[in-house]
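Structures incoming, each one as structure tokens.
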Structure 1
Amino acid sequence: MKKINLIIMLLATLTISAQSVTEITYLDVPATKIAKFVELHKTITDMSMGEERTLQGQWVYRHWYGSGHSIVIRDVYKSVEDAMTDDAFAVLGKNYDALSDEKKKAMDGVFDEWWSYFDGHTDEMRMNNPEKDFVGKENVDWDIPFVFVVGRYNSSGEWREMADAFMDWTTRPSVENGLQLGGGVTMHYKGSGHEVEFFSGYKNIMEFAESVSNPGADNPEARKKFWSLVDGAHEDQIYIHAGHIVDGVFDIAGKDK
């Protein structure tokens with residue numbers, strides 16, 4: 001009973017606190033099919049949008065370096081409740097019913113091909129506080145194939161302490177004084193995944209490499225604190241932004257897409 005009460009209290013705290021929920025889906029799409037998948041995903045995503053959706057944003061990335069999945073879809077929600085109640089397929093079905101028979105037939109083919117890529121997919125849900133767990137430069141043009149770097153760690157102590165230490169050590173100074181466009185942290189909530197995830201964005205590979213080679217300002221105390229809380233091996237992945245939702249439409253990265 002005490003455990004149940006603790007879980008209820010935790011959920012209540014998460015609900016009333018300033019939280020953002022990211023539901024992440026990992027797909028193994030063959031490299032030669034990634035461009036086609038993104039096109040299919042745009043068609044299905046656009047067809048599944050409507051006022052009933054609680055989705056606040058979606059970002060899609062293709063893998064560039066490391067041992068991770070080839071496609072990562074990050075759906076952003078205001079709360080766990082919004083993430084759990086959002087029903088993309090219901091809205092998709094509603095919009096599908098309004099199509100002509102000819103367009104329904106074409107959409108059937110698109111959906112079947114798109115859905116085939118989800119065979120064997122995995123997912124997880126992560127949380128962060130958008131007021132303190134993300135910093136970014138002003139007036140960034142995100143409609144580019146920017147580099148998205150992710151580091152995933154487990155902690156021997158408090159996740160919050162670890163997150164704050166990393167943000168103070170590298171994220172905030174790298175955004176303020178360096179080439180990093182933005183960055184932040186998420187904490188594991190459910191599914192399979194590391195406890196703490198740090199992410200950062202760069203205009204291109206060259207600026208990412210330059211940023212790593214010349215980190216600029218450092219915070220030795222925060223760096224020491226962070227590494228003292230790292231438990232076991234960590235993993236790093238590099239992705240390229242493939243597209244995201246803008247005003248209810250999936251915008252493929254790059255101009256005139």
Structure 2
Amino acid sequence: MKSNKKQIGIAFILLEVLTGCGTSHGGETALQPKGTGIFPSVVQQVMMSLKGHTTIPLLAPTFVPTGSGHLTATTGSSPKSYSIGMFATKSRIPINAPSLATSTYPEVASFGASRWPSSAQAMRAIHAWNADEGIIPQPPEQQHAVALGYHVNATIYTMGNVTSIQWQAGRWLFEVNDNHNVTRTALAKQIVRFTHQTPFPRADQSGLVIINYNTVGTRETIQSLVIWNRGPILYHDQTTMPLNALRMTVSMKQF
């Protein structure tokens with residue numbers, strides 16, 4: 001559970017090196033698809049720009065969280081990967097505009113994919129991602145069970161000031177972490193309710209949901225990450241609000 005990093009960017013760079021290549025809150029609302037297409041216009045633009053630049057089957061969300069103002073994006077791609085960062089701006093800025101590289105515009109969401117040599121290596125990458133971004137208790141100071149509804153039982157781990165609620169659902173591992181002595185049981189129950197009421201994407205081997213609450217002084221940040229594999233390909237999305245990250249995941253469609 002790391003606090004001072006560009007979370008998805010650093011993790012995605014790591015993947016690049018190794019491969020060689022509905023409630024809104026907290027100021028976030030849903031940018032709904034407009035017109036006849038099922039994808040928001042910015043998503044359509046960035047995905048069209050990736051055509052021919054990567055061999056990975058393109059998945060993109062039809063749901064994109066956004067703040068106030070306008071939405072734009074940056075793209076990155078190689079034959080074995082692609083990545084999209086989406087930003088809220090006060091004025092209209094074209095995708096991949098040079099100003100986005102040096103700006104401090106808030107990143108409201110990101111998504112992408114990377115191809116691994118095999119399904120087994122993709123699964124190991126998910127485990128490594130959890131070791132870097134999440135929590136693998138070893139060993140916790142305390143642990144006890146908690147019921148989250150829908151016949152789902154989780155384990156609460158306490159390690160110093162950090163608490164982690166973790167549970168398994170099929171091939172998916174879910175964890176909600178907090179570094180400020182807060183046990184996020186209510187959120188864990190919301191996540192369980194969402195995943196039982198909304199069809200979740202099938203992970204061929206495994207999937208991972210990490211929600212990190214990091215408090216430094218009076219400033220709290222939230223990282224909400226979903227990663228899953230389809231054979232040797234890892235797909236991921238990230239935003240700040242946990243349920244919006246899940247909504248992005250379930251809205252992923254073939255482009």
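Rule-based calculations on the coordinates, nothing more; no lab input. It should be emphasised that the depicted structure is a prediction, and the values quoted were computed from it without experimental measurement. Cβ atoms are built from the backbone, for glycine too; each structure is taken alone.
Can you say which of 1, 2 returns 1.5 when distance in nm of label points 7 Å out along Cα→Cβ at positions 50 and 234 is computed?
It was calculated from structure 2.
If helix-only ellipticity at 222 nm (-39500 (n - 2.57) for each DSSP H run of 4 or more, over all residues; to 500) is computed to be -11000, which of 1, 2 is the source?
This figure was derived from 1.
Comparing structures 1, 2 by distance in nm of label points 7 Å out along Cα→Cβ at positions 82 and 106, which one has the largest value?
1
Here Rg and Dmax of the Cα atoms in Å, for residues 162-225 alone was calculated and came to 12.8, 41; which of the structures 1, 2 was it taken from?
Matching structure: 2.
Given a computed value of 50, 41, 34 for Cα extents along the principal axes in Å, which structure among 1, 2 does it belong to?
2
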